[in-house]
Structure 1
Amino acid sequence: MSPIVHEGSRAARGRRFAVAVSRFNDVITSKLLDGALAAFRHHGVADDDVEVAWTPGAFELPLVAKRLAETDGFDAVVCLGAVIRGETAHFDYVAGACARGIQRVGLDTGVPCVFGVLTTDTLAQALDRAGGDHGNKGWEAATAAVEMAGLLDELPKGAP
């Protein structure tokens, strides 16, 4: 006997997605956004089926993601940002709160909320992950959103 296996499809034509992206470190986040939009197109999502909301920084991403998820107009929300370690503890507070908040949005709303926020030690590391030597994490986040939307459609629903 074989187990029942559920795996989200990467075919996304007709699905709608939101992207919340941080303006802080926009030299990085604009590249992440370009990667995410290219991935959506690659998976068949029309440009009109993607909405982008810019936030001041990564700390504000969870609130905007929550507002987008609560509209019931999107199959998933992608959060993009770049938090680069500095000389103070600010990095730890922003990165941790951002990660917890984005996770909470997905759990509270049932809408996949993908963490595409870079948390790096240096600007060079961030650039490497925004289209450089380590690929584009915006592309990866959008692809994960497409797959999660398909997977949740396949899974049994809870009791009404």
Structure 2
Amino acid sequence: MRYHNITKDDMLNGDGLRVVLWVSGCSHCCTDCQNPITWDPNGGLVFDEEAKREVFAELSKDYISGITLSGGDPLYFGNRLEILKLAKEMKQLFPTKSIWLYTGFVWEAISGLEIMNYLDVLVDGEFITEQKDTQLYWRGSANQRVIDVPASLIQRKIVLHCE
């Protein structure tokens, strides 16, 4: 897996103060995407042990609420295995920290993936320029949903995360 950036102390991509890992690779290529540089799966840097230590060092801080996995698309086919391994390790080491994941895929297509067992919140759906709304919390267009993953898995229906 490759990544473009690790943002520290982010308040825009989820609840609280967060670390954001911006991964490389996206097949959605949404018009007016905020991060088209991340589309190329071969772009950026290799997510190696040093990068993982950097993320974990940030997550170990008491004031950090959790991590947001974004990009690109963490669920781009070339990223799925590494993102799953990373999420498992994060939940084991930092069980009180939340994991948010942004993807262009919709819940109905990916809810059966193993990664869902490790996520707290999923923001799903492609960015659609015609539905852009800067007043929305944690998403760019009205079609995207901020989903409470554990509640949705238990209830077997989409439960939206409280804003």
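Just so it is clear, none of the values below were taken in a lab; they were calculated from the coordinates. Because the structure is predicted, anything quoted here is derived from the model rather than measured. Cβ atoms are built from the backbone, for glycine too; each structure is taken alone.
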Give the label, chosen from 1, 2, of the structure having the highest value of Kirkwood radius over Cα pairs in Å, for residues 64-103 alone. 1
For relative contact order in percent (Cα under 8 Å, 6 or more apart), find whichever of 1, 2 sits highest and give me its label. 1
Given structures 1, 2, which gives the highest value for distance in nm of label points 7 Å out along Cα→Cβ at positions 8 and 136? 2
Which structure, out of 1, 2, was Cα Rg over 2.2 N^0.38 Å calculated from, if the result is 1.04? 1
Parent structure of the calculated result 2.8, given that mean projected area of the Cα convex hull in nm², for residues 88-127 alone is the read-out and 1, 2 the choices: 2
Value -6000 of helix-only ellipticity at 222 nm (-39500 (n - 2.57) for each DSSP H run of 4 or more, over all residues; to 500) was derived from the coordinates of, among 1, 2, structure 2
